[in-house]
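Multiple structures are listed underneath, in C-alpha cells.
Since every read-out is calculated from the coordinates, none of them should be taken as a lab result. These figures come from a predicted structure and were not determined experimentally. Cβ atoms are built from the backbone, for glycine too; each structure is taken alone.
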Structure 1
Amino acid sequence: MKAPVLLTSLLALLMPLPLAAQEPEIATTLTFTEGPTVDTDGSVYFTEIITQRIIKLGPDGRQTTWRENSNVANGLLIDPQRRLVACEGATFERPGVKVSGIPRVTRTDLATGQMEILADNYEGRPLTGPNDVTIDSKGRLYFTELGGAAVYRIDAPGRIARILAAPDVQNPNGIQVSPDDRYLYLVEANQKAGGARLIRRYDLQPDGTVTNMKIHFDFSPGRSADGMSIDEAGNLWAAAGLNQLRGTSETLDTKCGVHVISPEGKRIQFIPIPEDTITNTAFGGPDRKTLYITAGKNLYRIRTEIPGLPR
C-alpha cells in the first residue's frame, strides 16, 4: 500500500500528483472537509462545512465551488441516476465557530441542476440534522442524525421511516450497506465518558428494517470512526482516530487514519493520515480502486487492490 497523496487543499489549489509522489502534508486552518463522493465522470464532490460550500474537483484537477450556501451540507452521495444526495442543516460547532441550517436531505440532478427535498421532517416533526447517507441496491437511502440519535430510511421523496432511535443508538454517524444488502453498518461516535465508539452491524431485512444488532468493531477508548465506505469484498474503510487530544474523553489509542475492517470484524489494514481530524472516505476512479479521504482542510487519495462500491 502506497502512502496517501494530498490531492487538494482549500488554502491552495494543487493539480493531481502521481500516486505516492509526496507524503501527506500537515495543515492547520479553520476549514473542515467532509462527505466525499465520486461521479461516474471522475469528478469528486466534497463538503466544506464552515464556509458552507460543496466543492468539485474535476478529473483534470480543476477545483471549483459547485454550490455556495450549502446549508451546512455534510455527507454526500451520488446515486445511480447521477443525482447528488446531501445531508444538510446539522449544527456544527468548534471553538470560535458555529454554523447551522435547515435540517433536511436534498437530491440534485447533476445534469439539470434541479433540486428536490427528500426529507425534512418525520411524522410532522422537523429533523434535527442529517449527517451521513448511504444507499442499497434497491435505491433506498439510509441516513443518520448524530445529534438526534436516530437512523432513517427514505423510500421516495416524502416517504421516510425511522428504523433506529434512542436508547438503542447514541450518536449515529457513518453508515453503510454491505454489497449483498444483508447487513447495515452503523458508526457510533459518542465522545462522552463511557459512550459507544464502535461500529454496529445489523441484519438488513428485505423491507428495509434492521434486527439482530452485533458489535462489529470497537474503537474505545480512542476516537471512533466518522464516515466509512465499503469495497466489493465487504471490507469497511473507516476514517477514525486522532493525532492530538481534543478535550474529550477520547484517547490516542485509536491512531488517526483509515482503518480497514473485514466482514468478520477484524482490522486487516491501516493507512495513517497526519491530519486532525479525518472525517470520511469514498471510492472512485475508472476501476473504483481509488480511495478519496477527507481530513482537516485536505483531500487525499490512495490506490487500493479491491474495487469499492459507490455507496
Structure 2
Amino acid sequence: MKKIIAFLFLCAILTVAHAQKKSKYQVVNYLNSISGKQTLSGIHNREPNATPARWTNKVDSVTGNFPALWSGDFLFQADNITNRQLMINEAVLQWERGSVVNLMWHACNPALNEPCGWQGGVLSKLTDEQWKEITTDGSDLNRKWKARVDEICVYLQQLKEKKVEVLWRPMHEMNQGVFWWGGRPGPKGTLKLYEMLHDYMVKEKKLTNLIWVWDIQDFKTLATDVKTYRPAPQYWDMAALDVYDSDGFTDEKYQLMLGASDGKPIAIGECTKLPDAKTLIKQPTWVFFMGWSELEFQDNTIEQIKAVHNAPNVITLNEMPGWKTHK
C-alpha cells in the first residue's frame, strides 16, 4: 500500500512539474492547453494578397463563424509580392481579433529571378553543385538567398514590434521533391538549409516571435520520412502533416506524427478534405486543421463544412480567448 501511495505521489509531482513547464510563446501554451480535447478550425488564404482574408471570410459566410486560425503567404508572383504589406496588415488585424496567425512562403528558386512562376519557379530544381553552394555560408548563391530572406524579415519584424506571434512554416512539405528546397535526404540536404535558415532568422535577424513549424506531407514513405526529414529538436516548436493522400486521416499517420513530435504540438498543416468531428474525437491531439483555400469548398459539401465548424470539439474565432498585448 505504501508503495502505491508513493507511486501516486510521484506521478502527481511529475504532473505538476509538466504543467509548470511553460513555453515563452502564449500561442504554444494555448495549443498545449487544448491538445487532446479540442481542435482549432483554420483556413489558408492563397492568392491574391490584395484580398488576404478572402477564404477566411468565405468560411464565415457559410458557417456563421470565422475560423480560429488565419493563414497567409508571402508568395512569388509580381502582384502578390507588391501586396505583401496588405497581407501583413491582415495578420496584425487577425491577431488583434484573437486568431492564431500562420504564415508560409512559396519562395522562388534562388538560382532564378524573382518574381517567378509556379512551374519552373517554385516547382524547380537546384543542381547538386548549386545545393552545395546555397548551403555554404558566404557563397554567391547563399548571399542571394539571404537577400531574399531579408526582404521577408522586414515584414516579420513588423509583426515582432506589434507583439504578434507567428506560426512560421518555411520550406513546408520538406519531403516533397517537386519544390526546389524539398526531397533532399541526409544531413547536408533539406535539413541543412532549413536549420541554416532558422539560425539566420533567429540569431542574426533576431526574429524571436516566430514559432517554427516543421511540416511534411503524407506520402506512403511517411514512416521513414518522419525520421529522415525531422530537424534537430531545437529547430522546431511544433509539427504539422499535410494530408492529401486519398486514404485521408488514418490512425497510422496520426500515430507516426505523435511519435515524431517529442511531446510538442501536432497539427494538420494542410488539407482539402476536412476531418469530421468524429475523426477529431479519435485523434484529439491535432491542435488545428487548415483547409486549403478554394479546395476546401471544392472537396467538401457546405453541410460538411458547417458540421465540423459547429462541432463542440472544434474551436472557432468567437471561442478564442484573445492574446495578451505584452508578455
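For relative contact order in percent (Cα under 8 Å, 6 or more apart), which structure out of 1, 2 has the highest calculated value?
2
Assign the value 2.5, calculated as distance in nm of label points 7 Å out along Cα→Cβ at positions 147 and 275, to the correct structure from 1, 2.
Details: 1: 2.5; 2: 4.3.
Computing distance in nm of label points 7 Å out along Cα→Cβ at positions 147 and 275 on every structure in 1, 2 gives 2.5 only for 1.
To which of 1, 2 does the computed value -12000 (helix-only ellipticity at 222 nm (-39500 (n - 2.57) for each DSSP H run of 4 or more, over all residues; to 500)) belong?
It traces back to 2.
Identify the structure, out of 1, 2, from whose coordinates Rg and Dmax of the Cα atoms in Å, for residues 107-162 alone was calculated to give 11.6, 34.
1
Upon calculation of mean count of other Cβ atoms within 10 Å over residues 91-98 from the atomic coordinates, which of the structures 1, 2 produces 17.9?
Considering all the candidates, the number was obtained from 2.
Computing log10 I(q)/I(0) by the Debye sum over Cα atoms at q = 0.09, 0.11, 0.13 Å⁻¹ gives -0.46, -0.69, -0.98 for which of 1, 2? Don't jump to the answer; show the numbers that get you there.
Details: 1: -0.38, -0.59, -0.85; 2: -0.46, -0.69, -0.98.
Computed on structure 2.
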